[in-house]
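Presented below are the structures under discussion, each in the form of C-alpha cells.
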Structure 1
C-alpha cells in the first residue's frame, strides 16, 4: 500500500536567551532528515562563525523595512533593537514539499504565526532555575554585567508567556529535553489531519465504499 507524502508541520519553538534552545534545535535537526529550521532575515550584526543564508539572511535595516512593507514576511519582531522576520515564500515552499519546519522565534512572532496558521504547534523551552539561566549567559563571555542584566529582564518577560504554548519542556538535562522535543515532533506527525493526507489510499482501502 502506498504512503503519500503530506504537507509538513510547522513547529514554533520559543525560549529565553540562555535556555539552550539553539543547541536543542540543532540536535533535533541533525537527528531527523525531515526536519529543518526556517532561516529568518535579521538586521543584527553577523556573529563569528555564522553564515549568511544558513543562520540568518543578514540585511540592512533599509532592506528589511522595504521587504516588510512589500508583505514579504510571515511574521516579524524587534528584539534588542534589531529586526527579525520570516519570509513567506521560503516557508510555504518547504512545508508544501513535506518538510517539518522549526520556526525559532520569540513570543511576539509566535502570536503572529498562530493567527495566520492555526494548526501550527508551539513549544516553549524553560531553564531549570533562574540561577542556571544567568550562569549560562555569564559563561558565554560576550556581554558585560549591564547587558546581562538587560537580557535577564528580557528573559523573564519572555518566560511569562509560557502558558500560551502547546508544549512545555524544561532543559535541565539536555538528553531528556531532546527526547521530549522529538516526542513533540512525533505527536504532530500522528495528528489525524496529517495521517489523512499521508495514508489516504490505505484508509480508502480499509473502509467500505
Structure 2
C-alpha cells in the first residue's frame, strides 16, 4: 500500500478545487459499482439537471485487481467505473462519484482519481466519513474545510467534497439539486450496477 499512498500524494497536486468551465452545467452523471466475488460491475447514468430525468446509461464488467482497503478505494473501483463512464455517448458536464474526493486522508480519493482521469469536473459524494471532524455542516481536517455534509430526503447524511475542476460551493449546489429529486444520479447508477450483479447471481 506504500506505493499506492505515494501515488496519491503525487497526484493530489493535479487536483483543481475551483471551477474553470465557462458554461452552465446541464448534464450530471452518477458513477457506482457492484461486485460478485472477483467480478466488478460499473455503471454510469446521466441525468438532466433541469428536469432531473435520466438521459443515458452505460455499464461495464471486469475483474477486480485490487483488494478492498479503506483509503485506497480508487485502485479497486476506478477502472470499472471509468470504463462505464467513457461508454456514455454524450459527455456529461460533471461526474458524481460514490466515494470521497478531497475529504480523504491524503486529499486524493476516488472522485479525484476519476476527475483527473477524465479531465472533467468531478464530485465525491460519500455515505460515511473517512477523515476529519464535523463542525456544523462542515467537514474539517487538520485545520481546513475538506467537505460539506448534506442531508438527503430520507434524512441520510452525505459527505460532499471536491473531486477535480470544481469548487466546493458549486459541488454543494449541484449535489443539493440532485438530492432534491426522487432518484439522484448515483442512486440510479447503483441500481444499474446491482441489476447487472443480480443477473449474474441468478
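Please treat every number below as a calculation from the coordinates, not as lab data. Worth saying up front: this structure is predicted, and the values here are computed from it rather than measured. Cβ atoms are built from the backbone, for glycine too; each structure is taken alone.
Assuming 34 is relative contact order in percent (Cα under 8 Å, 6 or more apart) as calculated from a single structure, say which of 1, 2 it is. Only one of 1, 2 returns 34 for relative contact order in percent (Cα under 8 Å, 6 or more apart), namely 1. Here FRET efficiency 1/(1 + (r/R0)^6) of positions 81 and 185 (r between Cβ atoms, R0 = 30 Å, to 0.05) is compared for structures 1, 2. The highest value is that of 2. When distance in nm of label points 7 Å out along Cα→Cβ at positions 9 and 193 is compared over structures 1, 2, which one is greatest? Of structures 1, 2, the maximum of distance in nm of label points 7 Å out along Cα→Cβ at positions 9 and 193 occurs in 2. Name the one structure among 1, 2 that distance in nm of label points 7 Å out along Cα→Cβ at positions 153 and 177 of 2.5 was derived from. Checking each candidate, the match is 1. Quick check on the output: 1, 7, 14, 17, 19, 17, 11, 7, 3, 2, 1, 1, 0, 0 is P(r) over Cα pairs in 5 Å bins from 0, in percent, derived from one of 1, 2. Which one produced it? Label of the source structure: 1. If helix-only ellipticity at 222 nm (-39500 (n - 2.57) for each DSSP H run of 4 or more, over all residues; to 500) computes to -13500, which of 1, 2 did it come from? Computing helix-only ellipticity at 222 nm (-39500 (n - 2.57) for each DSSP H run of 4 or more, over all residues; to 500) on every structure in 1, 2 gives -13500 only for 1.
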